[in-house]
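Structures follow.
Values in this text are rule-based calculations from the coordinates and carry no lab data. These figures come from a predicted structure and were not determined experimentally. Cβ atoms are built from the backbone, for glycine too; each structure is taken alone.
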Structure P
Amino acid sequence: MRPNRSHVDCPLAPGTRIALPDAAAAHLLRVLRLREGDTCVLFNGDGHDYQARIVAANKRGGEVEILGSEPVDNESPLRITLVQGIARGEKMDLILQKATELGVAAFVPASSQRSEVKLDPARAGKRLAHWRTVVASACEQSGRARVPEVAPPASLEAAVAALADDGQRLLLDPFAEATVAALDLPPGAALTVAVGPEGGWSPRDRGTLQSAGFTGIRLGPRVLRTETAGLAAIAALQARFGDL
């Protein structure tokens, strides 16, 4: 039986009691209909699952007692950062959700020359909070106990400049000659994959990425949509160098 598992953004320690945050209370008490005495699993991204018992449940919320903890070791040995050209609403949610399930370690949403989504500061903050919720929910479902970081949305130039200076950098490009099969990565490699928005990378975008050390690869002879391309690349990389 799959445990009732929920993400909470607060410290957890065996022997303590905490009030459930609103989102966790809604999930556990109203959606799953757990009651006092029922057990659940909480995680906060520190790499552990925490067994908990509900000790109070009412219309105002709930309280749990942390019974114990155990480490969760299911992170991929291939540490992938996904630089994703910001896509429209549900497409972006799908990318974040499925890439989290596939083991991506971090996300960098980037606005490029052909991006169809333009975010002002107010909208950017709301979208970032929503995206982080999507990623945490995907961790709940997939059993991950470390929540991938989602960076604030930024221009492609700013996003690339802020990247860590380690590992190989790949640019998904249907016009490139190299393929995943041609790659040679060491065990435990760090890898950054850049995927364009709905309109694809412009020549200027490609120049920005190539100047930052990104090498083009293609995924077969067909042009894939943005919500397909990144997921296909991640799956192929995980199958070859990760844990699929």
Structure Q
Amino acid sequence: MSKTFKTEAVVLRSIRYGEADRILHLYSREHGRLGAIAKGSRKPRTRFGGRLEPFFRLAMVLHRGRGDLHTVTSAETVEGHSALRSSGRAIRAASDACGAVLRLLDGAEPNLPAYNLLCRYLNLIDEDPDGLAAGAGGMVTFRLKLALAAGFAPELSGCSRCGNSEHLTAFSGVAGGVVCPTCEANSFPLSAEAHEFMVGALGRPMSEAPRAEHSAVRQAGRAIGETLEHHAQVRLPRPEEKAAA
């Protein structure tokens, strides 16, 4: 096996290391989650420029390390998302998306739907940094689609305990979906608007994400958060709180 390989990746996190290096958390198209060190990348005349920051989409050449940390030998910009970086609201949304990927997809197995989703979401935020995609509704929509790509999508078509398709007025994270009144133990109320928002978010492209009142988006965010906490053992901050920060 060659010790050098190419991949396209999004920088999820960039951490200063030592006097001149950076540790990168990457999500790649071909290899899933990767860790890498970019030696000398913080020097004034580094060949990497400023492209090893979060949200950059890069064409990279990496040298395999003995452990989980590879060495960056080359990095060229595919998408820099410069407009995104001009808005605090957009930066919060992009950070939330990268953080969700970092926590939920921690394996080396590639997940092309998840990678494409992340790239598409960052592009949408970059196209309109103060638009719908960067708000709480867009953040919850991204999380729902990411959960689907990771295999943890909530059950929305019928009661997740008994299968009943009527009177689905509550949600249970333990059960992983909507529940009927008979099965509503350990659940919280879910409005019809929140239910409709979640169905629309999963069924439409990111560019056509549904709109909903703040209370409905908050309920949907709680629903996906509790689902991931119980079934993926991943706890994410509530997106409506980050969007309002």
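Figures for the structure shown
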quantity	calculated
When relative contact order in percent (Cα under 8 Å, 6 or more apart) is computed for each of P, Q, the largest belongs to	P
Structure responsible for 17.1, 45, with Rg and Dmax of the Cα atoms in Å, for residues 37-100 alone calculated and labels P, Q on offer	P
Per distance in nm of label points 7 Å out along Cα→Cβ at positions 85 and 117, the highest-valued of structures P, Q	Q
Label whose coordinates, when helix-only ellipticity at 222 nm (-39500 (n - 2.57) for each DSSP H run of 4 or more, over all residues; to 500) is calculated, return -9000 (choices P, Q)	P
For FRET efficiency 1/(1 + (r/R0)^6) of positions 133 and 221 (r between Cβ atoms, R0 = 30 Å, to 0.05) computed as 1.00, the structure of P, Q it came from	Q
Answer label among P, Q for the case where FRET efficiency 1/(1 + (r/R0)^6) of positions 5 and 141 (r between Cβ atoms, R0 = 35 Å, to 0.05), calculated from the coordinates, equals 1.00	P
Test item: log10 I(q)/I(0) by the Debye sum over Cα atoms at q = 0.17, 0.21, 0.30, 0.31 Å⁻¹, for residues 109-156 alone calculated as -0.56, -0.75, -1.08, -1.12, pick one of P, Q	P
